[in-house]
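Multiple structures follow.
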Structure I
Amino acid sequence: MQGVEYIDSAGLGELVACKKRASAKGGNVKLVMPSESVYKVLSIVSLHLVFEIFDNEAKAIASF
C-alpha cells in the first residue's frame, strides 16, 4: 500500500469487506507498507488493531 496516499470511508469499507469475505472462507487480509497518511487514518478509526500491518511483503507472506 506504499503508493496509496489517500484513503476515504469507501476505501476503508472495502478493506473491511475484503477481510470479512476472506475470513468467511478461512482466509485473512494483511496490509503491507501503508503510507504514513493511510496509516494515520487506519489508526484514527482503530483499524490498525483489526489488520495485521507489515513493513515488507516477505514478512506478511511468512505470517500466513
Structure II
Amino acid sequence: MARWEATRTPGVKVAPQPLADYSVSDAQGTVLSYFGYQFDVPWNASFKKRSEEGWCSLSFSLGRI
C-alpha cells in the first residue's frame, strides 16, 4: 500500500536535503512571553492579544498568526 501511494503522490518521493543557507537574520524583532514560554517574533508590528483560560491568540497587523 505504501509503495502504491508513493507512486500516486509525488511529494512522498522528496528526500531531505541539507540547508543551502545557514545564516541567521539580524533583523530586530519582538520578544513575547506567555505561559512561561519566551519566543522571538522576527518582525516589529502591532498585534492584538486575545486570551482565555489556558490559551492565547495573537493577531498581527501584518496578517501573520
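Which structure, out of I, II, was helix-only ellipticity at 222 nm (-39500 (n - 2.57) for each DSSP H run of 4 or more, over all residues; to 500) derived from, given a value of -14500?
Derived from I, not from the others.
Where is distance in nm of label points 7 Å out along Cα→Cβ at positions 12 and 36 largest, in which of I, II? All intermediate terms of the calculation are to be shown ahead of the outcome.
On the way: I: 2.1; II: 4.1.
That would be structure II.
Out of I, II, which one gives 46, 35, 24 for Cα extents along the principal axes in Å as computed from the coordinates?
II
When relative contact order in percent (Cα under 8 Å, 6 or more apart) is compared over structures I, II, which one is greatest?
When relative contact order in percent (Cα under 8 Å, 6 or more apart) is computed for each of I, II, structure I gives the biggest number.
Tell me which of I, II gives 1.00 when you compute FRET efficiency 1/(1 + (r/R0)^6) of positions 4 and 28 (r between Cβ atoms, R0 = 41 Å, to 0.05).
That value comes from structure I.
Every number in this text was worked out from the coordinates using simple rules, so none of it is lab data. These numbers come from a predicted model, not from an experiment. Cβ atoms are built from the backbone, for glycine too; each structure is taken alone.
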